[in-house]
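Below, each structure is written out as structure tokens.
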Structure P
Amino acid sequence: MISVDEAIGRLLASSSCLAGGETVALRHSRGRILAEELVSPLDVPPADNSAMDGYALRHGDWHGPQSPLSIGQRITAGSPPAALQPGTAARIFTGAETPAGADTVVMQERCAEADGQVLVSELPREGANIRRRGQDVRQGQVVLHAGQRLKPQDVGLAASLGLAEVPVRRRLRVAVLSTGNELVDPGQPAGPGQIYNSNRFMLNAQLEAWGFDVIDLGVARDTFAAVESAMREAAEAADVIVTTGGVSVGEEDHVKAVVDRLGALDLWRIAVKPGKPFAFGRVGDTPFLGLPGNPVSVFVTLLVVSRPFLFACQGISQTGVRSVSGKALFFKKASWREEYIRVRSTPDGLVPYENQSSGALFSTCWADGFVRQPTDEEIRHGQTVAYLPFSVYA
């Protein structure tokens with residue numbers, strides 16, 4: 001049985017970007033993964049412009065608060081200015097291009113205009129209130145990097161460069177397959193011995209939140225033939241296969257055996273709690289992630305172990321997460337497995353959910369993160385621990 005870090009390392013070592021490139025309209029690019037670096041084709045701003053409403057002038061033309069300057073022109077945003085004539089000022093508005101010859105803008109609160117002239121009561125330093133050409137972005141500058149997920153501000157930046165389209169990665173196709181005779185979909189009557197299939201809906205929701213295209217293959221019943229048929233279909237349709245259940249060694253657990261027949265199993269079982277029966281391999285040439293059956297085990301192995309691999313397959317450059325420090329308001333004895341404890345952050349510290357069972361799915365809704373307990377280390381009340389808010393897995 002291998003450690004969590006070793007498992008993630010082995011998955012990443014065998015990963016490659018499986019999503020090809022495509023071009024999308026900028027309007028629809030938020031959340032997509034950039035396929036190429038974006039290089040600015042222009043300076044931003046494209047010309048010197050005024051940072052406020054006021055008067056543009058040549059610093060050396062001002063001779064004191066009693067010496068007026070003639071107003072030679074009025075410049076609004078979007079209108080091209082004429083060159084500033086010596087000894088004159090230009091009425092200018094925020095965002096308007098400053099005229100050639102002007103080196104300073106005086107805010108209007110320090111000016112008094114009358115009869116086509118302006119008196120400047122106080123002169124700021126030379127160059128004040130002018131936003132210089134290229135002060136935000138220079139032509140030829142790399143502004144966004146391949147592999148990053150486009151945030152709203154990234155979309156805005158691309159728009160400021162005049163880009164109507166951007167190159168992105170095609171959405172990764174992930175096939176989701178549940179296994180188990182006991183599973184019933186919500187909305188259907190659950191008979192004796194049956195439970196509702198929470199894993200299917202939790203997995204679909206999380207994978208879609210990460211921006212993947214989900215191929216929902218429903219439930220395969222607990223027979224070798226049913227699982228094999230579903231896995232063949234998944235391998236043909238998807239870039240990656242994710243299953244839940246059936247990866248243990250019980251007589252009704254067929255996923256592991258099917259993968260052995262159709263491809264290869266490269267990893268099985270991780271020293272993690274919850275989530276030990278985790279498998280990784282290939283069905284034909286299609287990568288396969290076999291998650292456990294208990295819902296919290298699915299939640300933990302999906303976020304902690306599967307996410308880095310899936311992100312790498314999507315072409316995302318940043319696959320890791322960073323913990324923050326928190327104070328444990330509990331005691332937890334050491335374990336031979338790395339444990340992910342569901343906790344809620346409070347002003348006083350981190351409080352664990354009372355039931356840490358791998359079947360207690362409500363705990364993942366009550367909690368707002370994990371405390372990561374390393375192997376063979378106890379947690380003492382008041383100790384500083386590694387806290388992983390669920391938000392870091394977005």
Structure Q
Amino acid sequence: MRVRSATGRPGPPAAKAVARRALLPAVLAALCLCNTPASGQTVTREGSFWVESSGGSMNAAGATELKVDVRGAVAVRGGGGADLAYGVKRISSSRGAAAPALRVRRLGPLLVVEGKGGPLSVRTEIQLRVPSFVRRVLVDTEGGELAFENLHAEVRASTGGGTVTASGVSGPMEVRTGGGEIRVGQVGGGFRGVTGGGGIRVEKTGGETWLETAGGGIFVGDSGGAVYARTGAGDIEINKAAGSVTARTGGGIIRVREADGEVSAENYGGPILVSSARGVLCESGGGGIRLNQVSGEVRAVTADGSVIADLLAGAPLRDSYLATRRGDVTVLIPSNLAVTVEAQNESPGSLGRIVSDFSEIRVRGGAGEAALEAAGALNGGGPVLRITVARGSILLRRQPARD
């Protein structure tokens with residue numbers, strides 16, 4: 001580079017040296033932002049393992065996103081200040097086992113943490129403390145546990161296998177693991193969790209909750225939106241959903257306590273219990289169905305078990321259907337509900353019966369006829385409630401007055 005004077009002619013050698021010295025700090029600063037190596041390395045013996053520890057930090061002022069691409073367990077926590085702080089532990093049975101160094105660098109508003117490769121015999125644990133102004137955290141690890149805590153950010157993470165835990169995440173969150181439990185405290189946005197096998201427990205979300213596991217129980221405490229829950233085998237329990245609920249299990253108990261929307265439940269081998277919902281569509285391959293304080297369209301079908309439906313007083317009912325091949329159907333009907341009842345009991349001989357508390361519903365058939373039937377219009381009639389039993393009883397009960 002040639003330095004020119006105000007006249008446009010080349011300057012003296014001293015001016016050239018001054019110009020070079022002026023550029024040097026800027027070049028060094030750029031290099032520091034691009035690649036910050038770990039520091040303070042120590043090696044200790046813990047039982048039969050060697051533990052190599054290192055760490056460091058870099059200025060993250062102005063950064064908005066963190067991307068982590070490593071192999072091993074990762075824990076990301078929110079913290080004060082403007083630095084991204086990190087610590088690394090490498091655990092192995094032999095001292096000095098070759099493993100790639102953790103690389104921390106910055107690309108404009110993006111913070112990047114990288115460290116893949118090396119022998120599988122070396123277990124790696126990475127700790128990261130992220131400033132509160134980082135709004136997006138992306139983590140991808142080939143295998144290892146994931147932990148997230150007190151982050152003012154959206155989180156998207158995946159691991160080849162390992163437990164995932166989270167609490168105090170203010171934004172939406174999506175996690176995937178090849179196998180392991182997912183345990184979540186509070187998430188400010190919606191949450192999506194998928195595991196190849198293991199239980200899922202979510203205490204509270206601020207939006208839609210989507211959970212899927214190949215096998216394990218699912219629990220949702222309070223969802224700020226609709227809930228989708230599916231497991232290959234295990235219980236599903238939803239305490240509260242500010243929207244619809246869709247639940248599927250290959251075997252276990254499905255329990256929904258409160259849904260501000262329709263509940264769709266399918267259980268291949270177990271009972272279904274719904275305490276409050278605006279519409280229910282459920283089916284069980286072998287288990288009883290208990291519906292309490294339900295309205296809208298109510299459809300409940302089971303191959304083996306009894307059905308009990310307690311209809312919500314003062315709420316509209318749509319055309320509905322209740323059926324079981326083996327078991328009883330009991331319906332608790334509010335006195336002021338306008339509904340048309342059509343019931344059929346196909347039980348052979350004297351094994352089946354239809355019992356009604358309402359004079360408007362008339363029972364006919366039986367005594368050797370093909371089926372026992374009942375029909376009637378309550379309070380002038382309305383949506384049709386059809387009931388079918390192959391082997392059991394039908395009980396149409398007047399709902400007791402509630403305070």
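All of the numbers you see were taken from the coordinates with simple rules; none came from a lab. Fair warning: this is a prediction, and the values are worked out from it, not measured in the lab. Cβ atoms are built from the backbone, for glycine too; each structure is taken alone.
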**Item:** Structure from which 0.50 was derived, FRET efficiency 1/(1 + (r/R0)^6) of positions 241 and 385 (r between Cβ atoms, R0 = 35 Å, to 0.05), options P, Q
**Value:** P
**Prompt:** Here distance in nm of label points 7 Å out along Cα→Cβ at positions 73 and 193 was calculated and came to 8.8; which of the structures P, Q was it taken from?
**Reply:** P
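The value 16 for relative contact order in percent (Cα under 8 Å, 6 or more apart) was derived from one model only; which of P, Q is it?
Details: P: 16; Q: 7.
Traced to structure P.
Hey, helix-only ellipticity at 222 nm (-39500 (n - 2.57) for each DSSP H run of 4 or more, over all residues; to 500) derived from one of P, Q reads -2000; which structure?
Working: P: -5000; Q: -2000.
The value was obtained from structure Q.
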